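All of the numbers you see were taken from the coordinates with simple rules; none came from a lab. None of these values were measured; they are calculated from a predicted model. Cβ atoms are built from the backbone, for glycine too; each structure is taken alone.
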Structure 1
Amino acid sequence: MNKTIPRLLAAFLLMTSPLFPVQAADPAPAPAAPLALHAEAAKPPVTEQRPKTVGLHGDKIEDPFFWLREKDTPAVLDHLKAENAYTAAIMAPCQPFEGALYNEMLARIKQTDDSAPYLQRGYWLYQRTEEGKQYRVLCRKQGTLEAPEEVVLDVNAMAVGHPFMALGAFEYSDDNTLLAYSTDTTGHRDYDFHLKRLDTGEEIKTPIGKVDDVVWTPDSETLFYSVEDDAKRPFQVWRYTLGEAKPVLVYEEKDELFRAGVGRTHDGKYIVAGAASSRTTEYRFLPAADPTAPFALIAPRREEIKYYPEHRDGLLYITTNDGAPEFRVVTAPVATPGPGYWKDFIPARPGIKVESFEPFAKFAVVEEREAGLPHFRVMDFDGKKSERIPLPEPAYDASSEHNPEYASEQFRFSYDSPITPPSVFEYRVATGERKLIKQTEVLGGYDPAKYVVERKEVPAADGTKIPLDIVRRRDVSLDGKAPGWLYGYGSYGISIDASFSSSRISLLDRGVVYALAHIRGGGELGEAWHDAGRMMTKKNTFTDFVACADYLVANRYTTHERLAIEGGSAGGLLIGATLNLRPDLCKAAVLAVAFVDVLNTMSDATLPLTTEEYIEWGNPNKREEYDYIKSYSPYDNLQKANYPDILLLTSLNDSQVPYWEPTKYAAKLRTLKTDHNPLLLKVNLEAGHGGASGRYDRLKEVAFEYTFGLASLGLVKEVSPTP
């Protein structure tokens, strides 16, 4: 139930993989011809200026590129195609390298592979990939892993005739005979509902259209689901019983700051409908065995109070920040769930944030965060046992895996780090034994011992210590000559943990020092870390990032002239604002699906996500908040200056950050920048916020992005085209 979809980072920028065996790394290779030398290969598009007056509070701003929002007009599509043609012309000399890089990254991936199977109600569930196919195949086996395979959904077959295919909801009925799922074929995150009979493969017609959350009741006859309004805010919860002519509306959230959703407790006994903003939550519940019963309110919403309910053995277990800024866990009887009956189960502990509480029949798992790192605490219900599962590295990512069986005696979790490939472990609670179930295989002789991961604390402008994760090859000398790559996000209280990317090996093996900045506005150091980088403190996010870049230079990891910086979505806002503050900070910048036109977007309440994000960025209808947004909005603060090489990536069907934000940014910056460095915009005309949906297409996007960055840093070598 703790679910929001803000202007999130594009996933492909964080996790993807790379190419074929690389030559031995040269920590300070002789620079090849930099990308800037190819800038005269073509002329950038000249964007027509049609000034439109925008602004609130009598603030009249002339926006010459406002017309680029007119998505359905031929002139806009022609302009986007012209941008793509210009980008292709500038990058043409690098195409042989880009192709080799793609093959290099692909060669590290085991293309035909299975996921770790997990047991749910008598079936082993897993998914597999097949070499040459873009999408996964979802399968199950009844009883044992030796049983015949049943293909439940082949997403490759579903994608035929569609340039984009994404799977949303995916829920088996409790009796294992039906599958409720949803698909998006545009990238706009409009998910169409489907109901499939698993014994025959027949699709059952229902009156359900587009959906967000989907959950079954135990009798496998009733579904609860949520739907979005025109601004893509989930706002209603409906109930549908199979065979009925129409669904029934059971909850509507009218406050535009809140999103509605529906779920089911881990023990399966209660349906929970919730309303959540980023600052406040409210939940109702009803017995899953009695779906027509009225919802009972757990606790009325109170500003700045969040809570998340679970259930076990007649008690609600509620994770809440009420009286605990970094959260605690309380219990309450089902009959009297309100705050007056809450009793501490896990009290607040200084420096430790409770991120989630997952109850099983005989034990519970608490996901905690301390000193910026996630941890798992396994405990019983009578207070006799409470211990953490050891996680060994200085920086890593870990999360609960598939654990659908409430009666299980094991807990599964995933673990990876910048040098440890994604791994699934099973922890046997009774003995403390930890068993590796599966680790993603990295082909081509990958050896994690060749790399080193460090966690540093960087003093920010106000003295606050910013965690910075750094990964590099051990043979890279810290003499200030290595190229660097710095990633950041810093919004919505989202923690960007240090994860593995097989693609990133292609940077590391070319001597690049890769760093991840855990700047304020994120959630790595708890709720206060988020609060220190949102609303009227948002500029801390940008100055923290600058401090991390300067730290890398001061400590001889790299130089400003050999540094690339990157961010996606709200992280694109970070990079845009950083470039306005310090255009000399780096040699190259990559901004993916970048939220750079903040003032215009937040001033238009008709756009998706806008009003519900007033409590993240500020409400521009309030003069003070309008002025603060205006003071850092990247588009509104572009200036006459020398900017670094810049690559902007966007998608035509993006519903989170519209394509026109980076498109306008590129057009305006071309009228102001005083350098001859490349400013490129690449538009995926068939995708949405996360980029391409197919795994090979997504990898090609990464190869292009890395080629741009490596070329800017002087690391693109001549590659002969394959005959």
Structure 2
Amino acid sequence: MHRTLTLLFAATFLPATADEGMWLLNRFPAEEVKKKFGVTLTPAFMDHLRLSAVRFNNGGSGSFVSADGLLFTNHHVGADCIYKVSSKDHDYMKDGFLAKSQADEKACPDLEVNILLRIDPASDKVNAGVNDAMPPAEANRIRRANIAKLEIECAKSTGNRCDIVTLYSGGQYDLYIYKKYTDVRLVFAPEESIAAFGGDPDNFTFPRFCLDFALFRAYENGKPVKPEHFLKWSKTGARDGELIFVSGHPGSTERMATVAQLEFQRDVSLPYSREILKKLADRLIAFGAEDPENKRIARDVLASVQNSFKAFTGFYGGLKDEELIRLKREAETKLRKAVADDPAKQAKFGKIWDDISAYVDEYKQFYLPYSLFERAPVTGSEFFNIAKSVNRYAVEKAKPNTERLRAYADAALPQLEMAMYSTAPIYPKLEELLMEEWIKRMVEKLGADHDVVKKVLNGRSPRDAAKYYIGGTKLLDVAERKRLAADAAAAAASVDTMIELARILDGPGRLLRKRFEDKVEAVQASSASRIAQARFAIYGANEYPDATFTLRVSFAPVKGYTNAAGAKVPWATDFTGLYARATGQEPFALPDSWKQAKPRLRLKTPYNFVSTADTHGGNSGSPTVNTKGEVVGILFDGNIEGLPNQYLYRDKMERSVHVASQGIVESLRSVYKADRILKELGF
């Protein structure tokens, strides 16, 4: 690992409170761990965690766990692949999957995993040409152009994936260089009914009883990858009170956000998101109840929608918590006073909070149309995502790389093309439902007389419009997607109904995106960067950056808690508790394999456990290791109390939830008789 510290970040890093911190590997507080826990961590230990960790491009984490490229992650992280390799006749989500040999492992149609090879400092290069007197929109354009140039130059010179990562809200930029694997195959998945036992009712709760793991294998040139580093498994497993480390890729946190930004989420974005997700979940549940095949094809989207709704509800609850807002306001007031007390700092930083309040007010004015037309239209629709990409592909590629929308920059094209030309199945019946819900939402939020809504409807009802757009597309055919994407004129002249819809939204979407980039993103980046500088100037460099879906390590003890009702919650559950919670009715129904295996199982084996590890969405699938670097579990969730840690870390009742390695090994041995896998894991 390259050390990339500049003088700005040369101070010792210390956790703010308790075991708080999603730490960069090149800035891990090893001295604090030694002081608090008596454990000495070497650079070799941190390098081993880094080179064993993998990032799943669908938003999760994982790790190498064998010399033959075996990948360890959550079932719910791997569910997208499991769903896509399933069919009406072979439902691997419902029935599970076990490859008897490497030849039986099933290729995922569009999955990429990444290993972080190196971090290089990039702040000077990203900010080249930017000065303090420059309008934020112009500075933002220059940075985006510099980022596009740096990423493609790196990709061409190294052959690897290269991402510029924004840290400390723009206070620092680093270049992350990844080895990528695009041939990933499914090896093992338990039945969904045990992987996600308890379903939506138990999601974000503890005690918990989920076997939420799956195994894949990375291939290169048709052969299993031979990773230089992989994690070995503990022979004893997780224990109460032991120090554990979680290495993974938390998606995003907002602990540095201002009160004005948090109030925007509380009052605008989260209520909107919760409303549309609840309506969509209800519709998908009703759709699935009509027919078993409907239920199968809607399962993946429904699980994602329900999970997001519950997570957003937890975030919303945190922002409605007067104590949380009071603490955030006090911290902000303290920082602003420290700035105001120093004339030089006041001159440089004093207007930041006013600038942020102004851009928040601006965003409120167009948040709804931007969300509906450009940021997140047609929730869950594969057809629309493909149509939007195909429609813009040739147009954007014709522009200089530095002037394109970022998703179409040269460095981003391989991942875009993988998704655009995926051979994964698409189900028109489900797509029709998703399209109708989006059109109804536009009519409800913007009115049927809105210019864009009128063009989308063209005199039809939302249901008939959905039937029209889905019924008249040929985008199921990958060859047709490639034909249109290769020729801007062909896409512009196409009578394909989904391309027609993409064209209707393209103009308004681009205008709204530009408004967002110039009026919101640019001011946000400029202001957040200056707040980071103000914090460094006053407090020193003693803080970790917010999560950015980049590799971080958290440390904490395995530890139970006392819940809000005053009841003691032990550190772990076991299989006895699983069978006691099973009612035989969904989502508490056990698969037949588990009913039959009960006499063979050691029922007191630790199954799920909790820790105070500082984790967040994107950490799903992160390996949980002991001080020897051995696997003792895998992170798969947090409890509902911990969701507001998005904004402020607390650890009284807030917990991360893991599957214990003992429970995984016992299930592979006694339920699935997966001897080939157990041998590969060292058992």
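A value of 0.50 was computed for FRET efficiency 1/(1 + (r/R0)^6) of positions 92 and 644 (r between Cβ atoms, R0 = 35 Å, to 0.05); which of 1, 2 is the source structure?
Computing FRET efficiency 1/(1 + (r/R0)^6) of positions 92 and 644 (r between Cβ atoms, R0 = 35 Å, to 0.05) on every structure in 1, 2 gives 0.50 only for 2.
If helix-only ellipticity at 222 nm (-39500 (n - 2.57) for each DSSP H run of 4 or more, over all residues; to 500) is calculated from each of 1, 2, which structure is the one that comes out at -5000?
Derived from the structure labelled 1.
One of 1, 2 was used to calculate FRET efficiency 1/(1 + (r/R0)^6) of positions 316 and 476 (r between Cβ atoms, R0 = 35 Å, to 0.05), giving 0.10; which?
On the way: 1: 0.10; 2: 0.40.
For FRET efficiency 1/(1 + (r/R0)^6) of positions 316 and 476 (r between Cβ atoms, R0 = 35 Å, to 0.05), the value 0.10 is produced by structure 1.
Upon calculation of distance in nm of label points 7 Å out along Cα→Cβ at positions 52 and 652 from the atomic coordinates, which of the structures 1, 2 produces 3.6?
The read-out was computed on structure 2.
For mean count of other Cβ atoms within 10 Å over residues 140-147, which structure out of 1, 2 has the highest calculated value?
The structure with the largest value is 2.
Looking at structures 1, 2, which one was relative contact order in percent (Cα under 8 Å, 6 or more apart) calculated from, given that it came out as 25?
Answer by label: 2.
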